[in-house]
1. Have a look at P, Q and say which one yields 25 for relative contact order in percent (Cα under 8 Å, 6 or more apart), as calculated.
2. Comparing percent of Cα pairs over 33 Å apart across P, Q, which is largest?
3. Which one of P, Q has helix-only ellipticity at 222 nm (-39500 (n - 2.57) for each DSSP H run of 4 or more, over all residues; to 500), as calculated from the coordinates, equal to -13500?
4. Using FRET efficiency 1/(1 + (r/R0)^6) of positions 28 and 164 (r between Cβ atoms, R0 = 30 Å, to 0.05), single out the structure from P, Q with the greatest value.
5. Given structures P, Q, which gives the highest value for mean count of other Cβ atoms within 10 Å over residues 20-27?
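Values quoted throughout were computed directly from the atomic coordinates according to the rules given, and no laboratory measurement underlies them. In this text, all values refer to a predicted model and were calculated from it rather than measured experimentally. Cβ atoms are built from the backbone, for glycine too; each structure is taken alone.
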Structure P
Amino acid sequence: MNGFLRALLRLRAFEAFRYREYRLLSYGQISGNMGTWMDEVSRGWLIYELTDSAVQLGLVRGIQVLPFLLLSPLAGGAADRYSRKTQLLVAQTLNGVIFAATALVIVSGLIRPWHVYVAALPVASGQVFQLPARAAMVSDTVPPDYLTNAIGLGALVLNAARIIGPAIAGALIAVSGTGSAFFVQALLLFLATVWTVQLPRFSAVRTALKTPE
């Protein structure tokens, strides 16, 4: 780490970043959340662009709520019983592939409203499974004394992505069209997967005894 980063990590507000596993998890969270929040703008804009209908804009948003209502208990249970890393990798990769496929269909000129609806359900399902897996992994990446700080930094990252992601999506749509926004979303989800792959299969005891890197 360079001198500036070392000085930054000495601050109590950023002390959880002293641990490599937490940094990797955070990099993935930043990329994944940016792509997810970009989709909030790009998917809505795409359906409105295709249909010029406020009703269909509301419908595509309503469809994305269904997986959160139906699958949240299942996703939370899976994060408790099975590999959180695998759950996160599968969900991020699924969303990245769907974003990339959507971008290709847009650029090819073959996009139709039904494509937007069909893609909305698995994208939202991927988001449902990402959230509990990533949240549960926080306690695996830092010792217990740093957990409060780690959770606070995670909330900061989430809220920053909520602001920056839609702004980037809007700028890309204005400059080069909706397809470019979906391409960037796919790239961000694939980057999140790259960071996540580097995470170990956690042992809470091992991590609690681990010294910062």
Structure Q
Amino acid sequence: MRIAFFDLDRTLIAENSGALWVRRELQLGYIRPWQALQASAWLAAYELGFGRMEVVLQRAIASLAGSAERDLRERTSSFYDKYVRPLYRPGARRAIEEHRREGDALVLLTSSSQYLSEHVVRDLKLDASICNRFEVDESGLYTGRTLGALCFGMGKLQHAHEFAQGKGARLEDSVFYTDSYADLPVLEAVGKPVAVNPDRRLRRIATARHWALVDWGSPRWH
């Protein structure tokens, strides 16, 4: 059995869903301007190589403590329909269909939430998702913690390894598509690493290591 893992932000879709989410939450009044500015600064620092996205994700998840899961699920559903669904890269759909014809397991491997991931899995007809899942207490409120390791960096590799083991597969036989230098641990572990419209740091490494470099294009309006 071979697994084809797919990153989401700027890989399957042409934008970073986290940045889009911050803008929308600001517009709807769920976060304050200073919070949006802070989040944007964190994302910018990460893009420039000066920030740790693990810290950003942990703070964002911690900020959910005490809020209702039902509300976030509903907001994510409308967010996906309006902002994310139009962003799929044309090459992404072609790659997924090629792996489907080959009989590979199709798995979303992302730092996004389970709420966004479930829509992606449904629309693209993937087999599973590996993502960040949030702990909820008995009253349906967030605790501010994740279920299991944070799905980012080395945590992403841990989740991917555990998933492959559970399916009787090996990462050495798998392929991973991503745009991000942050996914280097997984890229180094799989048998076929593929850099999709990569960021500057990943492009440099992929070129030096002779990894596959592909351009999946952009949505027509993008």
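1. Values: P: 42; Q: 25.
Value 25 for relative contact order in percent (Cα under 8 Å, 6 or more apart) corresponds to Q out of P, Q.
2. Details: P: 20; Q: 13.
With respect to percent of Cα pairs over 33 Å apart, the highest-scoring structure among P, Q is P.
3. Values: P: -29000; Q: -13500.
This figure was derived from Q.
4. Comparing P, Q by FRET efficiency 1/(1 + (r/R0)^6) of positions 28 and 164 (r between Cβ atoms, R0 = 30 Å, to 0.05), the maximum is at P.
5. On the way: P: 20.4; Q: 16.9.
Ranking P, Q on mean count of other Cβ atoms within 10 Å over residues 20-27, first place is P.
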